[in-house]
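FYI, it's all coordinate maths here, none of it is from the lab. None of these values were measured; they are calculated from a predicted model. Cβ atoms are built from the backbone, for glycine too; each structure is taken alone.
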Structure 1
Amino acid sequence: MRSKSQKRSRKTGLSPGSLIHVGSQYAEKSKITLIRYNETFFEEKEISAIKDFRLEKDKQEITWLNIDGLQDIKLFEEIGELFGLHPLVLEDILNTDQRPKMDDYDDYIYLVLKNFNYQGNGPLSSDQISVILGRNIILSFKEKESGLFESIREKLRNNKGRIRKEGADYLAHAIIDNIVDNYFDVLENLEEKMENLEENLVKKPDPETNRNIHLLKRELIILRKSLWPLREAVSALEKSESPLINKATDIYFKDIYDHTIAIIDTIETFRDMLSGMLDIYLSTVSNRLNQIMKVLTIIATIFMPLTFIAGLYGMNFKYMPELEWRWGYFGVLGIMLAVALLMLVFFKKKKWL
């Protein structure tokens, strides 16, 4: 007899192991927010279950259903059944390691996006956003609750801009544009960190500086791996022949594409700058080591003849006339001092000091 997890996996296309993993990773219930609007009408509310939405599914207003949290497998089964979503789409929504992409399923378009942000002074964190564009409906799925879409909701509430005058495809554009614009905030944060690193490199580079350079390079690689497929996804949307996307909206997707290209160029510039900073760090450490070795070499070189003289008069031969001289000890010290001074003058003349 099949277990519940096995039955769910058969419906959604997920393996039983992945269901167990998702269920154990999260403990809170998903938050479902429903927004319906047109140019003259607006409604926003939270719903406790997807069954509360069934009666409103076919209404003529633009509908935006946002789900925060990916822990409720039963909820996703109901969403998949209600909207006729492919099991692979449900699997991709729950698998948060997806690359950004765009899939056209004729009746709807499925998008995977990555949102990045910094939590205080901590490392770069990511959040997968899945968006489904249907006829007069948008479904959005986030890993966790955040204020990412609050600016869009504010425009809808106050009827700002043209968002309530356009269709669901324009709302999809607003969501994507919001995520792409967030990359600029991440780049500003990265630029500030790089400026601090440059100051440390000039003042006093240390192993912590080297570690921070490598951490920033790793974060840039993560951003780059997300942005290149995002560029392809936005380009595919711009060139799409789907009836779900109005031709008048293509220019807005092209604007997002241009922003994506600008972000990629900035990231490439940052990577070059970090590579240069790493070279500067290694050169500075090498120069410091060379300076230390230079000083030690000069000291050793000066003491070589002095050690020879001290060793010569340390030999216990019976017939050494200097041993009987009254001023022999002070004479040898004077010779050693003169040799040291002459060597210092010679090094100075050769500009070795």
Structure 2
Amino acid sequence: MENPHTEIPVRAPAATSIDDTVLPFEVSALDLRGRLVRLGPLVDEILARHDYPVPVAKLLGEAVALTVLLGSALKFEGRFILQTQTDGPVRMLIVDYRSPGKVRACARYDAARVTAASESGKAGAGALLGHGHLAMTVDQGADMSRYQGLVALNGGSLEDVAHEYFRSSEQIPTRVRLAVAEEYTAGSRHTWRAGGIMLQFLPKAPERARVADLPPGDAPEGVAAHTIPEDEAWVEGRSLMNTVEDIELIDPALSSEQLVYRLFHERGVRVFRGIDVAAECSCSRPNVESMLKSFSEDDRDHMVENGIISVTCEFCSSTYRFAPEEVQESAGQETAAQDAAAQDKASGGA
């Protein structure tokens, strides 16, 4: 017969930090679940490929960390795509997460406006993004419908946008923290590091999961807004999240397990098997060739320079070169190629 007084063994948090992993965790006493991401070689490889200005690199690094936090929750083979489109100096960020754990990303920006923002001391995330929208797209494959959520960008940070998305679209109390920085080593060489943590309140009791109604927008003047007192467990969890410092999210000397233990050890925290992530682009020579064959002959002719058609992937900067005759398509095959290229574009390919 099992001894009822036998204590459940407790494993000490790992002392060694492991980069490019996502650590899911749970604080069952407070009905909290979360994920912690630590990125080293992955984010450094993505940012080093493009030689972005420092403010742009930091912003894209935050977007990568946020996308990995959200995309790693996918329970199926699919894609999670985060994309911004704004009027700010950084007019577009695109991060493409493909389960299980492949990431690619790029940014489009106005170099002169970024420089001006830096010189004026207004190169924060909100100022660089400006106004526009952020789209989060879940792609479950060719035979499944896509889901897309849109959030307005009004001069706030990516953390602010994530909070608004979960408040308005998912109605789940959520807190996100993101951090990106350069790490300098011997010889003045530097590498990029990024980290992020997300905490959500997911109580089992339906009455504890209630949240306040969103403002209707057309309520008569003077009508009181609908409010619901915050659950004490979420108040405690949110307060603990507010103590997380940037250095804790990116410090290679502090493991992910040590950090979540530091935050939640008084209540007890359980960690689950980590998820590995890596920088990997989905472009390939066959994909680019198929795309070029889908263009009209006139379009291809305008792409020829010095007798060669050259295509550079915006994500990984790989360049593919073709002789014009390599990408000629017969009239009978052209329609099939166009359909294939359209499907690839719809899924974010090449």
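Key figures for this structure:
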| quantity | calculated |
| --- | --- |
| Given 26.5 for mean count of other Cβ atoms within 10 Å over residues 62-69, calculated: source structure among 1, 2 | 2 |
| If distance in nm of label points 7 Å out along Cα→Cβ at positions 158 and 302 is computed and equals 3.4, the structure in 1, 2 | 2 |
| Ranking 1, 2 by percent of Cα pairs over 31 Å apart, for residues 78-277 alone, the structure that comes out highest | 2 |
| For 3.8 (distance in nm of label points 7 Å out along Cα→Cβ at positions 54 and 126, calculated) the corresponding structure among 1, 2 | 1 |
| Structure from which 22 was derived, relative contact order in percent (Cα under 8 Å, 6 or more apart), options 1, 2 | 2 |
| Ranking 1, 2 by volume of the Cα convex hull per residue in Å³, for residues 94-141 alone, the structure that comes out highest | 2 |
| Per percent of Cα pairs over 36 Å apart, the highest-valued of structures 1, 2 | 1 |
| Origin of the derived value 1.9 (distance in nm of label points 7 Å out along Cα→Cβ at positions 30 and 86; candidates 1, 2) | 1 |
| Identity of the structure behind -8500 (criterion: helix-only ellipticity at 222 nm (-39500 (n - 2.57) for each DSSP H run of 4 or more, over all residues; to 500), calculated), options 1, 2 | 2 |
